[in-house]
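What follows draws every value from the coordinates through simple rules; no lab data is involved. Not measured: the values here are computed from a predicted model. Cβ atoms are built from the backbone, for glycine too; each structure is taken alone.
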Structure P
Amino acid sequence: MASQKDEWSSHFGFLMAAIASAVGLGSIWRFPYLVGSYGGSAFIIMYTLLVIIVGVLGLAVEISIGRNGGTDAVHSYTAIEPKSKLFSYIGIITGFTVMTFYSLIGGWILHYLYKSITFSLSSLSSDHFGQFIASDAALYWQLIFIGLTSFVIMKGVSQGIEKYSKSMNILLFILIVAITIRSVTLPNSIEGIMFLINPDFTIFKDRSIWLMAIGQAFFSLSLGMTIMVTYGCYVPKSINIVKSSFVVAISTLFIAILMGFAIFPAVFALGFDPAGGTGLLFNVLPQVFTAMPFGGPIFAILFFIATFFAAITSTISLIEPVVARVIKISGLSRTRSTILVTIILITLSVPVAFSFGRLSHITIFGSNIFNSLDFVTDKILLPFNAIVTFILAGWFWKSNGFIKEITNQGTLKIPFQPIITWMIKVILPAIIGILLISNLKPMLLSIINQ
């Protein structure tokens, strides 16, 4: 169980772990292709507003629930409302489900990192990515990635998650800055820069893009998967949760935008399509690095190292809630609990790895296994879990427990407390409810029309 030693060694260590969880594939892989597909700087402005308004409160709620509970996510939820155990398990399962396809993407990143290090990226054909993900090799790389993630989890909170998150975060930032400098100094990169800073205000009228932006805000901040609840369990009582949540949200936002400047000036400068979709990272960018004059192969290595750091720090946080729960209910050591969880994860990941190959004929509502899991977790489970969490904190936490927790039992001055309470009780559940209904509508219409 989460003992005294299972605690962050410092406030800085907690911030680094939380930022590492948030600055993962959501910021490095997902954010750039959404920016490229949904209006560039207009999407960035929407995302920024939602991270500040919704994301900070979401982080504060989840971290405070975890700190109040003190052991794991399930205990933290039931400490507020005993009947909420089912919902806490849904959150844990959501994160674990995300891990089945996130680890596959992590394997893809390792493959491209290997190709970069061996300087064979330039020899890849334009359809290499499609051929690779359809092959059994994708599973082998995924297994390596899962093994690396599990190794860090075995080391524990302070000596594993915190220690590796600190070093990887710092290296990630340095690498992205280096790539950004090279990208913006390319000839004709100004078009890509303008794409990121010159918004088309007509896009603000498109409700679907606002919904996409709020979904990305939750996804990138690791909300709705009990990750921040679990990390909150290891937070000392002296830490200012609201200030920490703000730092995590702004840091995640900054890295995501910086990643945009690392990618799009180079994409435009070298004549590639910014709307590359989910394949932007693996189809477009290898071609960008190949075409880049002066140091393209070196910057390819740096880029995929940075992407690997981002991927593994986020997947660490996806496994930790499950491991914490197994430790709590079984009494097994962290090492044995991690091995057990890893075996289960590998078993569930095999069909996901074969989504584009051996099992590509299996579809759910017209999508393969990978895309179906992505849709269900991102569009349904994450917003549903977020609504439940806000309602739990706003309506079921007795004696104004949330406000007491974020003010450290009244010792901290937090402004706008009535507004914060109203946002958590009514405004945010309503906004996310609209998002959930909008996401469910296409699926329901598909079922009806069958």
Structure Q
Amino acid sequence: MSKRPLFRPTLLAAACLLLMPALSAGYGLLEGLQLARANDAQYQAALAEREAGEANGPMGRAQLLPTLNASFSRSKVTGSDTAPGFTGAISTSPLNYMSQDAAIQLRQPLFNLQRWALYQQGLARVDYSQALFARKDNELVLRYLSAYLGVLLSQQNLALSEAKLHALQAARTQAQKLFDQGDGTVTDIHDAEARMAMADAEVIEARNMQLIAQRTLQVSTGQSASELAEPEADIGRYLALEGQLADWRDKALALSPDILAAQQNVRIAEQEVKRARAGNYPTLELVASKDRSSASSVSTINQRISQNVIGVELNLPLFNGGYNNAQIAQSTAQYRQALAELDNARAQVELEVSRQFYGVRNGAGKVASLQKAVFSSAETVKASKLGLAAGVKTLTDILNSEEQLYQAKRDLLLAQYNQLVSWIALRADCGALGLADLVLLDRHFSVLPGRR
């Protein structure tokens, strides 16, 4: 069995439990993750799948151990026995007696390549189930984190949409005021009203998205939350990347749960080929048995027979209709399939690691650029309002600058959250996601009232 250390989600869950205070109406990152581990249906299915997979170990080992069977029978015999006597005359005697037999037999494989292949296959299936569970545990973390950040993003998007609507309402009031004073146009009023209607639709859509995001998180954690801890504005500076892309690729190729699972699948397929080929080889078993029987008849009374047998049994397959050859061809093709799937897993992991690596590294630059865009857009709004008062800007200029400001704020929020998800996904893809990473994130999420 492979001794490669896999991600230990059960230890992580226990550590999260120690760190988790009594739950309130809101929760932070680690508290919510612990809830997800206890309530997420997909995760519970993964736990059961791992438990079932680990049973392949003792099942495979049983192929090499002796089997012991016992049998007992008791029957009543009735009828008649017709036979010639000493004088040649035919005589008939009634039969009415009890017969019973008790036996115990032990069989121990001495040479059986099929059973050895099944044993090795069982070990590979255990490692496969552990690697598969590590992948699904990472998927839980990513699914939960995406749902958690999705709620925060929907809340902030709703706040931005409402702020935009309020700003447009103020602009509509100002347009009407300017028109009444003879300094504005009816076009400005209609423009403001059209933008208000669009903004109102955005608010409705934002509320719908918030409800969906909250429900998505509740499905995972099993508990609704009135408030969630939010990441600090500068959390991105704590998401540093050590090393270059090649270093992360090498780590992923060695530790990625996807690749580990594919490697174990190759082992399973390889042993299946050996098991199929072993069908053409003889088997040798040690057989030991003990038998006790008793019976009565017209010629014997209370006859008792005791037998002790020990020996070896050799079975030599000669012909079974070509089944073995077909099985060998099938398992060989499945082995080639497993090798191709391993190559694909490596390629996909390398691609995903590259995507997440650049998502973190370039995400930092994107966040910095959008922060500047938000600042510049806010200054543009101020300047446009001053320009309107000076008569060098129109109301449309103000509306356009405010539209640009709110769009920049939305883009900034999305970029910050995408960088955070990429940081977690990169570690998950490399098999390096651990408690320390989640504690680091939780430490830089805003503290909820009552958490400390």
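As an exercise: FRET efficiency 1/(1 + (r/R0)^6) of positions 327 and 351 (r between Cβ atoms, R0 = 35 Å, to 0.05), calculated from one structure in P, Q, equals 0.80. Which structure is it? Computed on structure P. When relative contact order in percent (Cα under 8 Å, 6 or more apart) is calculated for each of P, Q, the greatest value falls to P. Here distance in nm of label points 7 Å out along Cα→Cβ at positions 71 and 143 was derived from just one of the structures P, Q, and that gives 3.6; the source is P. Match the computed value 2.8 of distance in nm of label points 7 Å out along Cα→Cβ at positions 271 and 287 to one of the structures P, Q, and report its label. Only structure Q yields this read-out. Among candidates P, Q, the computation of Rg/Rh (Cα atoms, Kirkwood Rh), for residues 255-414 alone that gave 1.07 used structure P. Each of P, Q could give semi-axes √(5λ) of the Cα gyration tensor in Å, but the derived value 33, 25, 22 comes from P. Can you say which of P, Q returns 14.6 when mean count of other Cβ atoms within 10 Å over residues 47-54 is computed? Only structure Q yields this read-out.
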